[in-house]
Structure 1
Amino acid sequence: MNRKHAALLRRVARLIGSWRDVHEEQSLSASDHVRNIDVGEDGEVKITIKPSRPHCPCCLLDLDLMRKEISNVKGITWVEFDIVEVPDAERWMQVLNR
């Protein structure tokens with residue numbers, strides 16, 4: 001892993017590590033909602049996540065805001081979510097991965 005990629009990983013980890021779920025007191029990194037984060041050397045980020053409340057519009061809006069914040073991180077070229085273990089996960093991904 002080169003230094004540029006390592007710095008990109010740290011920036012994304014810091015942002016997600018400090019992100020708080022809208023319905024919980026703890027950050028996403030302290031919860032079991034984030035299942036996987038993959039940051040490619042080309043700046044593409046793929047996050048596998050289980051939303052805390054699958055029928056709550058707040059959760060969808062919060063993930064969209066997180067996508068925008070991650071997209072603003074220097075070196076990030078694309079952010080994609082893989083939503084798991086919720087009803088209609090495809091619909092969540094369709095909205096988030098536009």
Structure 2
Amino acid sequence: MLTLTSGAVQVIRNVTANPELPPETGIRIESGIDGSDALRLSVASAPESGDQVVEEEGAKVYLEPAAAQLLDDKTLDAQVDPQGDVAFTIAEGTAT
């Protein structure tokens with residue numbers, strides 16, 4: 001199962017903390033278009049049918065089935081640069 005670093009948890013919680021968003025709002029990761037290895041990430045109000053749910057310290061990640069299989073043994077990290085832009089990265093293995 002995908003694991004989240006503390007940085008990813010913090011960023012996801014910040015991104016989804018808007019009080020106008022539903023409480024189940026999280027980040028959804030889905031596989032790329034036409035079988036591409038690229039992944040698409042978006043803010044989702046709830047998981048879709050069949051999504052794998054990863055929740056850690058209030059941060060919710062919804063994984064579309066193909067993405068869940070691809071990310072099964074990976075770690076999601078996130079950082080915010082000085083301009084306030086968020087960058088998510090995926091690393092091999094699980095966080096310790």
Structure 3
Amino acid sequence: MSAEKPVRRLTLRQLLTQAEKTNRDLAELVHVQLMGAISDFRDLSRPVRRRSHYPMMVAVQNALRKLEETGEQSLHQVEYLLEHLEAIRDHGRREQATRK
């Protein structure tokens with residue numbers, strides 16, 4: 001991201017392409033990583049588990065840490081996508097204003 005042009009300097013086509021790619025990446029992150037982390041943590045926090053009735057506290061802490069990290073990644077992706085969507089909206093408003 002650091003070598004990329006600032007969002008405000010991208011063309012509309014570049015903005016749409018980046019937003020679409022970010023949206024796909026976010027959907028994959030949520031579907032694969034976040035849902036997996038939620039499932040792992042849920043399995044550890046349930047009263048009855050397959051392997052042991054009482055999971056080790058370290059396992060619960062690790063699962064919670066992984067869930068938190070994945071959640072933070074998701075939030076960063078959402079912020080990045082929101083920045084692009086706002087730039088697309090602004091671009092559209094500028095175009096509309098120039099056509100009047």
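Since every read-out is calculated from the coordinates, none of them should be taken as a lab result. Just so it is clear, the structure is predicted and the values come from calculations on it, not from any experiment. Cβ atoms are built from the backbone, for glycine too; each structure is taken alone.
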Looking just at distance in nm of label points 7 Å out along Cα→Cβ at positions 33 and 57, which of the labels 1, 2, 3 belongs to the structure with the highest value? 2
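To test your reading of the models, identify which of 1, 2, 3 gives 0.45 for FRET efficiency 1/(1 + (r/R0)^6) of positions 9 and 25 (r between Cβ atoms, R0 = 25 Å, to 0.05) when calculated. Mind dumping the intermediate values first?
Working: 1: 0.45; 2: 0.95; 3: 0.70.
Only structure 1 yields this read-out.
Which of 1, 2, 3 yields -25000 for helix-only ellipticity at 222 nm (-39500 (n - 2.57) for each DSSP H run of 4 or more, over all residues; to 500), as computed? Could the numbers behind the result be given before it?
Working: 1: -12500; 2: -4500; 3: -25000.
Of the structures listed, the value fits 3.
Among 1, 2, 3, considering only mean projected area of the Cα convex hull in nm², which has the greatest calculated value?
Numbers: 1: 5.8; 2: 6.5; 3: 8.4.
Structure 3 comes out on top.
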Where does the value 34 come from, among 1, 2, 3, when relative contact order in percent (Cα under 8 Å, 6 or more apart) is the thing being computed? 2
